[in-house]
1. With FRET efficiency 1/(1 + (r/R0)^6) of positions 25 and 41 (r between Cβ atoms, R0 = 25 Å, to 0.05) as the yardstick, tell me which of P, Q scores highest.
2. Using the calculated result 1.38 for Cα Rg over 2.2 N^0.38 Å, for residues 9-72 alone, pick out the matching structure from P, Q.
3. Can you tell which of P, Q yields -7000 when helix-only ellipticity at 222 nm (-39500 (n - 2.57) for each DSSP H run of 4 or more, over all residues; to 500) is derived from it?
4. Comparing relative contact order in percent (Cα under 8 Å, 6 or more apart) across structures P, Q, which is largest?
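Just so you know, all these numbers are worked out from the coordinates, no wet-lab data involved. Treat the numbers as computed from the prediction; the structure is a model and nothing was measured. Cβ atoms are built from the backbone, for glycine too; each structure is taken alone.
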Structure P
Amino acid sequence: MMRAWILPMLYLLCGAAVATGSVLEGSIGTAVALLLVFLALAALHSPLIFPRSTGAREAQRLSAADGSPIVFWRPGCAYCMRLRIRLGRSAGRMHWVNIWRDPEAAAAVRAVNDGNETVPTVFVAGLPHTNPDPAWVRGQLAPRTRRG
């Protein structure tokens, strides 16, 4: 759990240090702007922007029941952030598994990526897709939208 917060905390600490330096130089406006930039970076790299993670087994059980894709991800991954942001509200219709919280999930990702923990790895109908295009992933959700 703590591993997911290391990068956001580093952004916050660096932002505070840089902003303090700017305040000491008399540039309060610059300090506020820099602090806001570092806060935004911390938020983007935190697990907060992702839907609630489940375990790998629970995600597999839920996916078998509802047919939704499973996304294996980790905090701080730029490609995971890109996928999450580009999916928008559709992201909540998938099952998200944080590989840093679930060793079984990390093992599943390594098994399909030549021993590497390459994320995002999206499983659709049991087939893995490593770092797929967000438009393609959104398309995998489209059939459910048309039915409902």
Structure Q
Amino acid sequence: MSAIAYDDVTVGQQILEEVITLRRVDLLRYCGACSDFTGTHWNERIAKSVGLPDVISHGTLNIAVATRMVSDWLDDPAAVLGYEVTRFSHPLVVPDDDEGGHLIVRAVVEGKGEDRSAVIRITAKTPDGKQVMGGARVTVRLA
């Protein structure tokens, strides 16, 4: 069960804001983990040939790192009941350098259920303010 008590969480409360850094090696590991070796996720030449500025992160990797932040906050991955994203709005570019790509993730309590659940709304933006995914929510069970 989650280490966060139901009564200690209020609707509208920001529970976290963090900058996540993804580097090319992270993308390559994810390619292997999910068996998605689409060239736009690892090859700069292919990414640019289809009009992208550089290699981009998988949308599913972006939601995975955001959801992991919520499970870390809960101190219990099993307290995550589900998640959803309605759209991936803007790609997260990951250049081949020491800086990588940055995803600014913010999580706010959107609602609470009588069953001790809560819906956490996730926003994820690039450093220049472009929204990376829309309609992102994580449903969790609180203590």
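1. Values: P: 0.70; Q: 1.00.
Ranking P, Q on FRET efficiency 1/(1 + (r/R0)^6) of positions 25 and 41 (r between Cβ atoms, R0 = 25 Å, to 0.05), first place is Q.
2. Q
3. Values: P: -17500; Q: -7000.
This figure was derived from Q.
4. On the way: P: 22; Q: 33.
Comparing P, Q, the top value of relative contact order in percent (Cα under 8 Å, 6 or more apart) belongs to Q.
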